[in-house]
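S.K.: What follows is a set of structures to go through.
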Structure 1
Amino acid sequence: MWAATLGYQEVRLQLEGQASLIRLAWPQGSLEVETPRVCSAGECRVPIPPGVRPVEVRVDACPPIRLGE
């Protein structure tokens, strides 16, 4: 289970359970990060370029969600 919010320069995720990979995609690019690099105690902060919208967020094989539309 997870939830996400979109800030000006980051995506924040709250994770419950195990996850190993976070994928972000936006109109001009994408990013893939391993959770140990960006997560601590169930909270993840993934830096993104300033002001990008919308951002599609996918955790492992879970269905994606779109933020910022």
Structure 2
Amino acid sequence: MLAPCVILMGLVLLELVKPRPVFRGMTGASPGPEQWPFLLSITRLLAVISVLAMIYFSIAAILLPACGQLR
């Protein structure tokens, strides 16, 4: 149950480290120099939010089996 979450977190963290190849792979073009700072900041913000959501899901997946009343 946690393996897909860990794999996705790794992919998102890879995108945080190397954003240009990911952007080029998704759009097929390089961003303009005037657009790059904005795109980089938004991409990093959304990636951090995604990683936090995946961490919360992982914690819930670990704790939920112990809580029989929630099932």
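S.K.: Using relative contact order in percent (Cα under 8 Å, 6 or more apart), single out the structure from 1, 2 with the greatest value.
M.R.: Structure 2 comes out on top.
S.K.: Can you tell which of 1, 2 yields 2.2 when distance in nm of label points 7 Å out along Cα→Cβ at positions 17 and 33 is derived from it? Could the numbers behind the result be given before it?
M.R.: Numbers: 1: 2.2; 2: 2.8.
Going label by label, the one that fits is 1.
S.K.: Let me ask you something else. State the single structure among 1, 2 that was used to calculate Kirkwood radius over Cα pairs in Å, giving 11.8. Don't skip to the answer; put the middle values down first.
M.R.: Numbers: 1: 11.8; 2: 14.0.
Of the options listed, only 1 reproduces it.
S.K.: To which of 1, 2 does the computed value -24500 (helix-only ellipticity at 222 nm (-39500 (n - 2.57) for each DSSP H run of 4 or more, over all residues; to 500)) belong? Each step should come with its number before you reach the end.
M.R.: Values: 1: -1000; 2: -24500.
Computing helix-only ellipticity at 222 nm (-39500 (n - 2.57) for each DSSP H run of 4 or more, over all residues; to 500) on every structure in 1, 2 gives -24500 only for 2.
Rule-based calculations on the coordinates, nothing more; no lab input. No experiment lies behind these values; they were computed from the predicted model shown. Cβ atoms are built from the backbone, for glycine too; each structure is taken alone.
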